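Take a look at these structures.
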Structure P
Amino acid sequence: MRTAEVYRKTRETEVTVKVNLDGEGKIEVDTGIGFFDHLLTSFSTHSLIDVTAKVKGDLKHHAIEDLAIGLGDALSKALNSREGINRFGYATVPMDDSLASAAVDLVKRPYAVINLKLRGKKIEDMQTEDVAHFFETLSTSLTANIHIWTEYGGNDHHKAEAAIKALALSLKQAITMDPRRKGVPSSKGAI
């Protein structure tokens, strides 16, 4: 079973994250940030990764950042050597007026390109800059290439939600085991 648990405590935050890559999309989340909980719920639901995530923090920014570190670390640990996985994933998701795409490579080299075209300063109770920062931090802690872009949209809530759903579907594809794959999915023989 591909599962992992991460506990992280700093002077600013205390984070616990559990993941099951072969789950059903069950989520237990308590960040104290309503819109962030909404995004994480969409992530779990559409990736089919079971996620338990709890964070206590001094500031919302620190809570979001450290939860991204914990989630990425837990996903990476659950992937272990990454043998037998598809490695790549791609998805495009419409959300009412918005269209967002994501591409993922679980290559163990962190790199992120995030272009959400968010216009406002806040979405509900979350700073818009923290949405992009979440994706960037997740990429680093997961040690993956994550590219997410919004093609168009007039509503920041819809753009952010389409983006997280596109990421979820991309990861779902990338973490899936390929029964024909022997070893790691790389012509180099190592990721």
Structure Q
Amino acid sequence: MINILYIHGFNSSPRSMKAELTRKFFAKNHPEINFHCPQIASSPHTAIAQLEAIITLEPQATWLLIGSSLGGYFATYLAETYQAKAALINPAVKPFELIKGYLGEQVNPYTDECYQVKAQHIVELKALEQERISNNNYLVMVQTGDEVLDYQQAVEKYRQCQLAIVQGGDHSFIDYENTLPNIASFFNLPLYQPNDQNL
């Protein structure tokens, strides 16, 4: 059994554009795969516990991870913990530094959840940092026009991994839909071929 776990970014949701495009792509081209995309808790500690609970429900399954922005940071932790493959889109490398600028009240634009970003969240994020990574486990895609994250941090951290550096773009990752076949290829997933009787 193969499962994909898509991990959205900060102040995002399973209803985000990338999450929806990913869900539709795998439903169409790989209907045999179980696709999971939960709404992530605002606390990093709770979010990781939530994600690990999903994985450990099916420990015998092959888990493939896709993480966007902060979700890429979480996916890296999970990839190292469970030796899983991960595709990262404009991943956050040092979110414990960035989140200092978001302390206080936040509102998730997708869910309208009002919550507090606390100093404790900085500590929780730092605790998840993976200084050593398994080079063969990652496909990392960045766009140089990312206005939120310094793409060069990701290029440096994942320099020994499969890297796709796209000139221009932005944090949302312009033209993301056309990268999905590359993600499937990295995961070694053959294109779905329906049986003749189903045509």
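Annotations
- Which entry (P, Q) yields the derived value 12.6, 40 for Rg and Dmax of the Cα atoms in Å, for residues 33-104 alone: Q
- Calculating relative contact order in percent (Cα under 8 Å, 6 or more apart) for structures P, Q picks out P as the one with the greatest value.
- Computed 10.0 for mean projected area of the Cα convex hull in nm² - originating structure among P, Q: P
- At a computed 16.9 (mean count of other Cβ atoms within 10 Å over residues 57-64), which of P, Q: P
- Each of P, Q could give mean count of other Cβ atoms within 10 Å over residues 9-16, but the derived value 19.4 comes from Q.
- Source structure of the calculated read-out (helix-only ellipticity at 222 nm (-39500 (n - 2.57) for each DSSP H run of 4 or more, over all residues; to 500), -9500) within P, Q: Q.
- Test item: mean count of other Cβ atoms within 10 Å over residues 97-104 calculated as 21.2, pick one of P, Q: P
- Label whose coordinates, when mean count of other Cβ atoms within 10 Å over residues 41-48 is calculated, return 20.6 (choices P, Q): P
- Ranking P, Q by mean count of other Cβ atoms within 10 Å over residues 73-80, the structure that comes out highest: Q
Every number here is computed from the coordinates shown, using simple stated rules; none is lab data. Values in this document were obtained by computation on a predicted structure and should not be read as measured data. Cβ atoms are built from the backbone, for glycine too; each structure is taken alone.
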